Structure formats: structure tokens, C-alpha cells
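Any read-out appearing in this document is the output of simple, stated calculations on the displayed coordinates, not a laboratory observation. Just so it is clear, the structure is predicted and the values come from calculations on it, not from any experiment. Cβ atoms are built from the backbone, for glycine too; each structure is taken alone.
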Structure I
Amino acid sequence: MIGERWRIPLMLAPTLIIIVVLFFGSLGYGFLQSLGWQPNIGNTTFSLDAYATVLFSPEYREQFWSGLWLTIWVSLASTFISAALALMSALLLRQTFIGKKIATFLFQLNLPVPHLVIAIGMIFLFSQSGLAARAAAQLGMISTPNEFPVMLRDAGGVGIILAYLWKEVPFFGIVLLAILQSVGEDYEDLARSLGANRWQRFRHVILPLVMPGLLSSSIIVFAFTFGTYEVPKLLGVRFPEMLPVMALEFFLNPDLNARAEGMALSMIIAAITLLIVVAYMWAGNRAVQR
């Protein structure tokens, strides 16, 4: 009996040990570097100078706080809009109609496409010298491609959000579609027989059923968009920059002493992500319970 109880933990132990050691080992090493510990260049003392430089120095203070609000805005907007669009798409795709298999295939077609490729595709399509601008000029909708609306490299991060929507809506949609297909329509039929209208069935039946999957997917998407740098680097502006791009520039600095600021910024990104994810999980779990 005791051996059976410990069989599964022992089988999972090697994988869990590797994950824990790699995750917490990297996190701990990054934290030590953020405190200035870099013995390869002779820095063996600990201090909070890197955090003070990033947060309060005249050189980086405005850039950090502007980048922080932009990062939060882009991450939240990308997550919520993707979730809403994916839920509507999943509700449509679970219906029976001609060409359903083709529509489902096209919906998830770009799921394996890397974010970097999506960003490059956005540049080719929606920049002021891209295909959409040239097509609009050829059709007489605008006189020159330069008159095409600025959708990329804008201060509000609209281009970054559009790139994330292009990529994350299928991810959300597959999760929600799987949940909806697994639970079937029995609950909705029961609610319909009791006189519930379409909105009431959505709010009191469908939404509670998909909320756990929606919550877990939202956490993944938010954490990813908050910490990734490829798409913001390609589609963002020089000021304000999202925090991951700012951290990357510290790492690319030829002066190795700047690694401390880069690690400090990375630790701040990790802490903010953790706090927002915990708050999001708490609010989501309360909503599920209600």
C-alpha cells in the first residue's frame, strides 16, 4: 500500500527535479546578477544599485514607467480581446454547417507559426509600404501608400496587439472548442426548456462551463505577452519600449556591467507577472465559484 502510494511521485520525480532545478536555478542566478554579483568581471559585492538605476535614475526612470504601462496595456488588451474573439469563434465553429471542417482547419492554420513570423507578416501586410497600403493605393482608396493608416510602430502598441491577436485567438479557440464539444448541448437544451433566452444560456450555462479553461489559457497568454520581446522589438517604437525590449538592450550592451540592470529589469518583470497572475487567478476563481 505504501509502495503504491509513492509510485507515481517517484515516477515523476526525475522530471520534476530537472524542471525545478532549471527554473529556480536560473531564477536564483539571475537574482544574484541583478544584485551586481558577476565574478567573471570581478564584481563580487551585492547591492541594489541596478534596481535603483532602472527605477529611479533620471536616465531610465521615465523610460521604465512608460514601458511598464505600455507592457501592462498590451498584455491585458491582447489577452482579453483574444479570449473574447476566440469564444465567439468557438461558439460558431461548434455549430453544424457546410464546410465546418475546412473552417476549423483555416481557424487553427497559423497555430504552429512562430510569433516572429507573424510579426514579419504584419510588416509585409500592414506597414505603410506593405501589400494592404499598395492595394488601397491601386484601388484609388488613397492617393499614395503613405496615406495608409499607421497600424505598426505606434506609441499605443496597436500593431503589437494585432500581431498577438493573430496568433493567440486560435490558441484560445482550440481550448474553448474542445471544452464545448466535450460538454455537449444538454445543459443548454435544459436551460432552453426552462425558458432561458440566448443571453441567459450564454451567461449562466456556457460561460461557467468554459471559465476554467478560459482562465488557465488567459494566464498562459498574459504571462507570455508580458515577457516576450520579439514582436515588440519588431513592431514597437523606440519610446516607449515594452519592458522586455528594454531588458534586451541592457543585455546587448557591450559594457558587461549593464548586465546587472538587465537582470534587475528581468526580475521586476517576473515579479509583476507573478503578482498580476495571482490576482487574475483569484478574481477568476471567484467568478467560477459564483
Structure II
Amino acid sequence: MPDEQAIARDVLTRAMVTAVTELEGFEGGIRVNAFDALHQARTRVRRMRSILSVYSGVFEPGARRALRSRLAELGDLLGTARDDEVRAAALRERWEAADGEIAGAALHRLADDASAVAVLSRAAVLDVVDSPRHRALLADLRGFVGQASAGLDAAGPVTTLARRSLQRAGRAVGRAADLAASTSDLDDLHAVRKAARRVRYAAEAVQQDVHGASALATTAEAVQDALGDHRDAVLLAGELRSWSTHSQDASSATVRDLAESIEREAGDRLIGLDVLVSAIGRAAERLG
């Protein structure tokens, strides 16, 4: 049950400690190539970065900025490995569902190549996870959240902070969506996704203590998922189209047709996006 008297410092320290602990657990999963471990580790990094960004007033500014920068480096590494993992899985799924032996053979080769890249990306993650620098990051994170927060908002009620901070973050989603609607640029759409993701993780961090935060997180997740599926499909279609253009393979035309089909699927993921984005703003206004 939400606790309207909860102090911001206590709630957000708890959320950060949980994220660090879970990150360490999923790093063990990466070592044994456990299902979804890369994705879950990346999520914990993004969760911490969102907390440090949206609730910046709770934390000591210098240490917060330094840790966000170091987490960004780790997040980029995990993100590349996870994207390569997703790409390999998507190509393998398309290969398994392919109609025709010739197209299937082409997709099989592409899937095998993508799987090899994913293996190398995961190995790069393991090199970092097992390094002294990474162990120092984990120690610094624990030291950071284990001390009393020094920001101006640390001692105030979390409900007041969450309402103000999440409404501001929600408006950022709306501004990003307005820009993307005018450009239809993939990078601008990705900016909307990142802004929605920030709202989601920041809302989840306080959902035990703030009325409406869970609903806001769910709404933001819907935007994040729709745009994530759209981006994955666009990038996959682009890869297939590029291959079909430059290949002399007999399956080129079939692969190009598949790329066009995937592009149509991508477009479908944007239907109703404006409604979902508007729902984020409404949910943020109902907080507390």
C-alpha cells in the first residue's frame, strides 16, 4: 500500500540498492549465457540512470553526474550486445518461418552471421564485467547509495517529489513526440522511446509509495514497447533490403519482399502512438 509519509531519500535509496543487487545477479547469468540475462542487466543500468536523472535533487550533484556517466558506458556496452542478440533471434525466427528453400537458405546465412556477431558482443561484455574497473563501479554505487543523500530534495516526502519530477519527465515525452511527428525520423522516434523509458523506470522506483505511479509506469511501458518493436523492425527490414540490393543470390527478390512486409509491420506499431503518449501526461497528472 502506498505510503504518503515516505521520505524521498529512503524510497530512492532502496530502489538503487535493489537495482545494484539485481545487476550483480544478472551478470552471473551473462557468464553462463542464461536466457534474458543481458536484457535484464541492461534494464537495471537504465533503471539506475533514470532514478539519478529524474530525481536528481535527491542526490549529491557531483557524485550523481559521475555515476550516471559511468553507468552510461556500461549501458552502451550492454545495449550493443543485447541489440545484437535481438537481431540474431529475429533473423533466426524469420529463417524458420521462411517460405521456400532458396529464401530460407539466405536467411539462414544471415542468421548465422548475426549469431556470430552476438557471441563476440557478449564476450566483450564479459571482459568488462570481470574487470577491476567494473568491480570498482559496483563498489562506488554501493557506497553512493549507502550514504545519506545530500540533495535538497532528499528529506522531503516522496509523493511531492514524484509528482513534480514525473510530471516534468512526462512533458518531455510529449515534446519529443511532437518533434518526431513532424520529422518521422528514426532517431527522433528513438528519443521518444528513451523519454518514455525514463518515465517508466522512475515511476516503478516509487510505485510502492506513490498513488498512481504503477499506472504511469504501465502507460509509459506501452509507448516504450511500441517504439522498440518499431525500431527493431525498421532496422531488420533495412538490413534485409541492403542485402537483397547488393547480393546476386537467387533469393534477392524474395528477401526484398520480406523487407517490405516487415516495414509495413513497423508502421503498424505506430498506430495510436499519439494516444499512448497523451495517456502518459494524464497519468502523471493523477499522481499522489
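Once FRET efficiency 1/(1 + (r/R0)^6) of positions 18 and 122 (r between Cβ atoms, R0 = 41 Å, to 0.05) is calculated for every structure in I, II, which label goes with the largest value? Before the final figure, lay out each step's value.
Values: I: 0.70; II: 0.95.
Largest one: structure II.
Assuming 53 is percent of Cα pairs over 15 Å apart, for residues 162-217 alone as calculated from a single structure, say which of I, II it is. Corresponding structure: I.
When semi-axes √(5λ) of the Cα gyration tensor in Å, for residues 42-113 alone is computed across structures I, II, the figure 47, 15, 9 traces back to I.
Could you figure out which one of I, II the value -23500 for helix-only ellipticity at 222 nm (-39500 (n - 2.57) for each DSSP H run of 4 or more, over all residues; to 500) was computed from?
Structure of origin is I.
Calculated for structures I, II, volume of the Cα convex hull per residue in Å³ is largest in I.
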